[in-house]
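Visitor: Structures for review follow.
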Structure 1
Amino acid sequence: MSEIYKSAKTNLKRQINIEEKKDFKFPDSDNQQAYNTKTSGYVQDVATTIIADIAVKANCKIHIISPKGSFVNKVQVLFKTEKNVEDKILDRIYENFDFSRNEYVEDNYVLAFKQLTEIALKAMSPGINDPETTLNSIDYLSELLLLRVQKEDVIITFKDDKPFILLNSITFEKLLYQVMLSLRTYCKHDAILMKKMLEMLKNLLHKCEIETYSSSIKIEVENLLIDAKEAIKNERDLKILQNAVE
């Protein structure tokens with residue numbers, strides 16, 4: 001867990017440091033020219049800086065649809081351009097996508113959330129029954145989520161203060177929901193673990209400065225309480241959880 005956490009932390013911090021937050025609107029790409037991937041596999045890496053240089057020379061903004069770490073096949077859109085570009089330019093854009101059949105935390109921090117959640121769930125299985133490991137997993141997830149709320153849902157690459165590349169990434173709402181859904185499903189009967197998750201969400205809410213993220217956190221608090229009321233029969237335990245929320 002420690003190694004997974006360290007790799008993901010380094011990845012997230014790097015992205016936060018290079019993320020440029022500026023007030024602007026990227027062109028709507030709904031009706032732009034779409035290009036499918038030429039191969040199947042995980043999007044291991046995207047050389048956005050090089051693609052931005054290509055976009056500048058072609059005077060064309062590019063929206064990269066498939067996030068890093070996502071699995072794509074030949075029927076899925078990989079990127080869009082705001083205007084038609086020459087084949088040789090397209091070839092150069094395609095060259096700057098790296099595909100793999102494997103996933104690595106060093107390249108995709110989202111994988112760390114998946115792995116840490118899986119460890120937490122396996123530790124709660126009857127054959128292992130190790131709630132302490134689950135508590136530790138939640139601590140690591142909490143630390144990574146505290147970093148994630150500092151990051152935008154998309155990544156923009158600028159050239160001369162102008163946005164040229166819009167790169168999709170998994171949204172905070174979706175990421176938090178996936179983590180909490182799994183944890184709630186397998187841990188909802190355990191008052192200690194549920195209170196631990198409430199503390200994690202409380203800390204996230206205090207750290208969060210993006211309104212849409214705050215709304216997602218509050219929804220997960222409500223979902224957690226709904227599951228707790230269904231699974232936990234002890235009224236005192238439920239009261240403690242309710243007091244923690246209030």
Structure 2
Amino acid sequence: MYENIIKYQKSIKYVKNTHPKHPELTILDFSLAARGPEEDEVYSHQPYYRNNVRRGNTLVVNNKTKDVFWGRKGLVKFFDISDKSIKAIIEENEKSIDKKYKSLHYAIFSEIENVLSCNDELAPEHKAKVHLFRLNKANGENAQVSYFPVTDEWVVSSKNVSVFVKEPADIKTYQGERYGFAALIAKTWFELLKGKNKDQIAELKQDLTGRALVGEYCGNPEYQHLVKYNEVTIFFYALV
């Protein structure tokens with residue numbers, strides 16, 4: 001059922017693969033079928049996709065029992081705040097403001113504005129608060145790590161590709177260019193786990209069941225971005 005829903009959404013692209021060790025499981029990686037400015041436009045105009053198609057999505061389907069599980073869910077799409085998106089609300093009635101900037105403003109600020117507008121009718125002790133977080137985002141490749149208890153495996157992913165691995169040797173089961181970055185990220189994840197004892201790893205598995213760490217894979221000299229790092233590692237900045 002879930003596969004059919006994804007299949008008939010023209011704005012979604014997906015890749016389906018059989019789990020290498022559990023043939024009864026089908027892994028579905030899916031994402032928005034758009035890039036760059038086109039992606040921003042679809043996400044800003046379509047709340048359905050913005051709320052349901054994350055920046056990183058993996059479903060796991062058991063073909064025998066028909067059970068469906070989330071392998072991982074990344075961050076909801078976020079937008080840069082531009083002067084035009086701010087201007088769209090300041091000059092709301094101006095015909096010169098492009099509709100796309102009004103949609104962008106709504107996508108960024110609508111929830112905040114709704115919360116604050118309700119405060120006008122509430123007593124001070126009941127007023128809602130808006131919390132603003134500033135994140136340090138490193139300059140590398142998107143990396144995501146979750147835990148899948150059904151098979152006792154880590155779900156390690158780039159933005160659009162996931163691998164299910166229990167130990168470093170499992171990385172070799174994923175061959176081909178498609179799995180390049182996911183495999184590198186998985187290798188680095190196991191390096192980060194080397195300093196953990198059994199209790200710490202068990203606690204980490206519990207914390208990452210139904211959640212995903214999101215970060216940046218950095219320091220690989222073959223895939224250097226604008227910022228140079230001294231070692232290959234993953235800088236995590238969010239937990240979904």
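Visitor: With helix-only ellipticity at 222 nm (-39500 (n - 2.57) for each DSSP H run of 4 or more, over all residues; to 500) derived from the coordinates and found to be -17500, which of 1, 2 does the value describe?
Guide: On the way: 1: -17500; 2: -9000.
Going label by label, the one that fits is 1.
Visitor: Taking 20.6, 68 as the value of Rg and Dmax of the Cα atoms in Å derived from one of the structures shown (1, 2), identify that structure. Could you put the intermediate results ahead of the total?
Guide: Numbers: 1: 20.6, 68; 2: 20.5, 62.
Source structure for this number: 1.
Visitor: On to the next question. Taking relative contact order in percent (Cα under 8 Å, 6 or more apart) for each of 1, 2, which is largest?
Guide: Working: 1: 21; 2: 16.
Largest calculated value belongs to 1.
Visitor: Who wins on Cα Rg over 2.2 N^0.38 Å, for residues 47-126 alone among 1, 2, i.e. which is largest?
Guide: 2
Visitor: Say we calculate distance in nm of label points 7 Å out along Cα→Cβ at positions 63 and 167 for every structure; which of 1, 2 gives the highest result? Display every interim value, and only then the final one.
Guide: Values: 1: 1.8; 2: 2.7.
If we compare distance in nm of label points 7 Å out along Cα→Cβ at positions 63 and 167 over 1, 2, the biggest value is for 2.
No lab work stands behind these numbers, since they all come straight from the coordinates. Keep in mind it's a predicted model, so treat the numbers as computed, not measured. Cβ atoms are built from the backbone, for glycine too; each structure is taken alone.
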